[in-house]
Structure P
């Protein structure tokens, strides 16, 4: 790292550590976690990167590529030692990797020259700008994520989003059991995106930190910081300037879909959740690390003059390892990579009648690894996936509006236009990509054609398939970050053209951008006070469209009046559009900020069971008792399966998450266990059978049902939740009461 980069990096690190300290993480826990990340992730990854790449890289590229490589090595070592039953050997894995890498480095006869884009000295201004944007992104993520996931305590009740509790249970499963099965449906194989949970379990195994501390506080920060470094490195490589990387950070962390709302309860009008997924889906952010590293390395291969040298072989080994890591980090990464590369190959062949060997190797290697890992990691299928065109677009404001038109002929005519508007609203943060279409910059498309194809691939897969809970959006969001690289270059080139080939100076651009922000904020404020949803949204979006047209028309008239060229005047419409995307995050953050400033609770954490069902201090104490006093292999049957008093939401995961024990049948939501009723028939029948047995035990104190639980399923404890629901009092006579408090009773039955 250049000396003038130390201070910006220190500022970012200080912001990250401050969020940990402010939200209750002990200094010793921070030290343990950072030491683990350095020794078990960064050091092995960087060592093997140097050995296989054949040259030293700049600090930015070293982190961008070495860190996800280290995650792959860590995951393979953790799962391998767990599978062999020698988890203790995991402690020596870093030593083995570093030693092997040292041998390879010493035996290397020559060192390849460093790429000029890796060795070029970064400007002080660009580094400080990158630090500022990354710090803002970290603060925004912390502001959205940390307040809704308070660390569990024995002094207050807490209600968590079901997904977060589910993730805690998965991590505990990785820590204590192999092969991994479902923590909420004991002994049942669960094919899932395991790798981030392998990583967190490895951290817990070595450091003995509590899983909630790792998962709810510590682990997301290094992931986001590495993604930031990758955006900087990849943007600099493709755009031939660090400022292209800085702009990529801005596009990804500060721009969003069209969402001029001030009330989160009104919903996202364009049903796009890239930034939400960045903190709410731990697998998504983890997968992006591998995806961005692959974009960098495969782009290098595509622009390399050779592909069969020893250095090239090392690069392909790196790519293969990262593809393995990507396969289990997020299921969307390899499909987007393969589909996007295939689109790129078709386009290049159609234009040149030639095909780069790097493209073919990427396709073959990606397809082969996807086929293997799809079978091993995901069981060869994804239950609930169907072919359905434009399913997510049906949730966007334009399509909803058109579907309400009573005239069927007019509705059929308008639907295609509504779909286009829906995609435009979703992808508005990438509007800078359009600037690459200017004739003077079309040469840039050669370097960004492949990332653009990856972006298109994500859109295509998302709008052809449909999955449970609209999980297909993750394909779109994976491609989104590749499109962000191209959009960043478009914005950078537009800025460079201002005052030259664009009919507005840079000062004029800044003034117009600021004026657009003010006008849009005034429009939002006025409509919020005078008009209710959804009419308020319609007025805002119509006003934005009118403002763009008016801005272009007025600019053109002024240029004509001054007898100046109007070339590039259409590009000025990007200014109000970018202003609207820059307002997305501040406006959606406003309700959370208001609650924090006024002292309103962000989560439903009331102890009153008639209001919300939460993790009470008594329940936490009982579950921690189980964690400390029962064998790791113990199976527990629980009396409650619901997270709300109405018993309409069956995603209850507190018991497995905080006891760190397998539950006989926890949530009464089969989709969580990869079961789609009517599709996975055998699994569906087994699930229904378990439900009947569980209900018979707790609702009828059925000794015969309990005998099946203990003999056939290994149930050893009954956990009676005294707060949430009722049970037959005779259940207490089915075994020996070993724990009781005001909120829970634990009965040992075997």
Structure Q
């Protein structure tokens, strides 16, 4: 049972007073760098939802606005409408907004601008951030952020709120179940070993290790034999031997373990593809941070890094001969034309040359070569993703800059005079490569060849290139003369057929280079047998992220029947960027549900993609997807990955049931989280439960070694200064709310709140 099960049928959240939970990090007021002008300040809050037809009202209070023409900020895209008379709100680009007021420059204090937000704000990740301002002279200046409300979860007393957040008593009942798991033994790890046979004697840490390669039908099979004198590691390949050694030295042994029971461990994976996708396009991660993630992946026996390095919002890899891809595509700031850099979005200051860790940056060619070589040395194959033909705004704008600056039109992917009207899933209207233009294929060929050259120089086999292929919106290419002429010449009907022609052409490019093609499910969905016969043999894997239980509509089932190697990547099991649980202080998204380590543990590929033996293709594995819209630092990335990716690792290695949810939870709490702590990795901690029984307040934890800190006066509990729960508490007079946090290994959970009835 996971958190997901508790919220499946709950109604939507009513958002009252989320301000302090969502507001951006503040900074002190002062003077601008090049003048005596006061830095503008902004305070932000959410007004009660019932103030206007149940919709969310955002209030911005601006001061020191004499030098401000526009107040700029970023926010996850959503429809906005101005409420305050005379003011205006506009979109610089998707997710990048400006506010204008005739009171700017007037010297007036406390300029209040109110904006109606059509969708409610439920999470800390959804508030406005990255405030900066445009002066009448066209300069970008900083803005200090202040909070007008100091609201905690205890302040959210609207009854509608409790219909979205998991009730405290439900968490209590879940914790009761989870805390009953068995104490793990020294050979209990995740993913779990296939076989462990105990022998007499003790193996001492530091004893000699012998390795040898043996024959076995599974190339990742390994066997560890622990004797009183030595360890013998046998594997079906060098990678398997290395994996066995890693399991012994990094997982079974530690500074605290001097001896292990002698045993024979036999182990092998059920699937050859066990992957994580990490998005560094939306918000950048450095090579050093990605090496740390690669090491953690190897520790949990993942073997594929699906590296999402390009998207609408950025291009993160240096490509020789096309410097514009990083000069323009890896920099974000204020712009209305995307000529020199891309528009600000997510984190940033409006300055394309700032050094914020997630806004701007890219892998140089040398850094990428070193990175893939390192990953290869620890058994991780890196599959870079070059998004196309959608999600391609960064590439398109970069090549348009090349055309303007050099006159080189050979890589142009858009057509002058194209009147197509469309809106992508992320609200872009200019992010599609045109499948009828030669520049599109010239560009893809150039990028593919340069990536292949990097792998060759690294001495690493290129496992394939992911070409995306997802989310091409309705209306795509309707107004393109070239696309219409191509459709007429080939007898193509509509957007889907044009996209299919693009996929055919890309598959030919990849086939000619003997490079496997990877893509999202869109590249093989709803095409005919002739299409599948040509494309399927070139494909290394299809990421299926939506697989309804109705077999007639199950894309994964259709994929394997059409002859494709399918990777189970379902959003409702394996999207790492989803919230762990519905709570205003949890970071992440929730459009696809809620994902914790117990939800990923329950994602059995055979249940998601049932088969009847008539398939031409097969399920080759699983892959978790970490999109980075809500990530602002390496710690955010790590917290979204751990521990939920450990459940994914278990399912990728073992397709049949292994741990119960209770045993897995105790394994996570007693072994995996402390280990991550020792490695300086951030991780997510579950919440405490609260219930009232027989007039007393009871609290519980899913882990036996965690503390519960609580308050009864409506204030937020803290690590220091709050009471520590030790047993049932009589309800004191005047107590209206109980709040509690879980504390374990120096980490704290989000607070759980229970309202005490009169």
Structure R
């Protein structure tokens, strides 16, 4: 690059013979004295070495010679000032290139170097060359680095040393030597050419912005050459950036790389992948040029939980779609991953269902901690802490904790922890691999917000949890095509503690995922959910072993569909353990669940295993709407008693109030007792009788009563004792017998024959 060529700029001052009125004995600024008519200056027309030249006698401590014209100094431009001089008589002085640096408005720019190397004249008549290079950047070979504040200079020479000597000076040359530093064909602009110091102390933000403006304007790359650059301002770079050096910034300062927005560039910029990711995420939530942070397949070695809100620093709420994609987070073992566990006494009242009061040691209890204690349901978390009031807010009510007791609070450590946000919506993780390595948990969702999405991602070997919702930040959560691999595969199922995910809010979609060997695949408290196309497997090597719930559905009116899943060595458990008063009063009872088209399998279990378990935590509950249709149930290397069960640990179901329950079109292999509702029971009465007793027995789901008969259809002729035809129809009595699982057909006269009876354990409407 040469500005004299590319921009037509003139740097060379006029020859001395053109007149000394443009050469000053001061700084060269307007009004300063010139050598025109000065007693100590004269023109020499024919010097044997120089031709025309200036003869100057040194009369002051520093005798100055300055061109009064303003020599422009552009950012990224380097000028060489050169003169040939020789001593003629008197004392031998020293000579150096010198200048006055001018900024906008004609003001002097302080603090810059305005003199070059000094050359001592050692003999009369000996020609010496004096030179210096002036430029904006601090580069090797640049003797006078002026940064970007100086935009022009009055350039010339100084004579120093003893007075009285006479020297001759050839015409001063000023030429553009930028090409010596920047090869002409290079497609980059170096920040050092715009005044960046790279010493780790000087604030180089302005230099970065100036260099970026030049690079963006000319379609070139911004080069951050070797060094440590301190940026104490928000810096936005519009040109593509390449980092040989690194930058440091305070936590509250942002680096926005609008044309190089990816993890590799940020990792290069900050010299560390983990820090680079944090600063890239900070930028992602602070400007709109990109909706996604591409990790470019890079693996980030994570040494401690990444507090995503602390990385952003200036936001606690955010609701615009943003994506993190294409990379891996690999946990490096260390004490930073140890969960924080606190035990504390607290009181609970059902009248204040989501609050613990009188909490001792409350300041030590972290937000987002799992709450455990007598009468506490699964996956209850601390949502806020009021130290002054001594109260904790809970994500869910407690079913049986009224009174005072000691609770355990455990805050797991997550690779990506969004818990510091007050609200975060429309955040997506895509094609991300979180390698927890048995040391850390995976993702802590924000406490509130909607439509968090995790798709096409892996969460591998989490120590405690894969994805945790401690509040309502799971509203509209979508988990699609993800794989969850537990670190607890070698353990017996009942000894495992890890959970792939939990939710508290509504409208959750979990689709086409795969999970292996967790205690539970999902614990879901909320309604309007869809669980489809997943395969979760929870076997172990124990003969006749225990199996745990793959899905724990907490709530009564679910409005939830479980469709097309492979549920392997696990079962679906339906509870109401998040109710402060779990007895049935005036709330909805168990309903709104559809289980359709799933493949249920199990192997090497005890016969009492069942795939569908209802567990009421209070008395008086019943099933008010449940559809179990078109599923395949199969047991390998074992036979199970039945597919359904009521866990009566706390209370049975009220069979007198069952309604709208459908078990139809299912297939059974290795199941001793099939179930159906409605049940079509074929009955033969061999001897004539007026009362036929038809037993539904164990065929009805959940030990239900024979409450309704939908139809009685004769199969062939109904006859009397002598074979005479009967044409009357019987009336029906239901809920007959001690177990109330029989119905009777009551004929006008003694009759015999075969009928099909359609029996229900519920009221269908």
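A few notes on this one:
- Structure from which -20000 was derived, helix-only ellipticity at 222 nm (-39500 (n - 2.57) for each DSSP H run of 4 or more, over all residues; to 500), options P, Q, R: P
- Of the structures P, Q, R, the one that 41, 39, 24 was derived from, the read-out being semi-axes √(5λ) of the Cα gyration tensor in Å: Q
- Distance in nm of label points 7 Å out along Cα→Cβ at positions 302 and 430 from the coordinates reads 1.4; which among P, Q, R: P
Since every read-out is calculated from the coordinates, none of them should be taken as a lab result. Since the model is a prediction, treat every value here as computed from it, not as a measurement. Cβ atoms are built from the backbone, for glycine too; each structure is taken alone.
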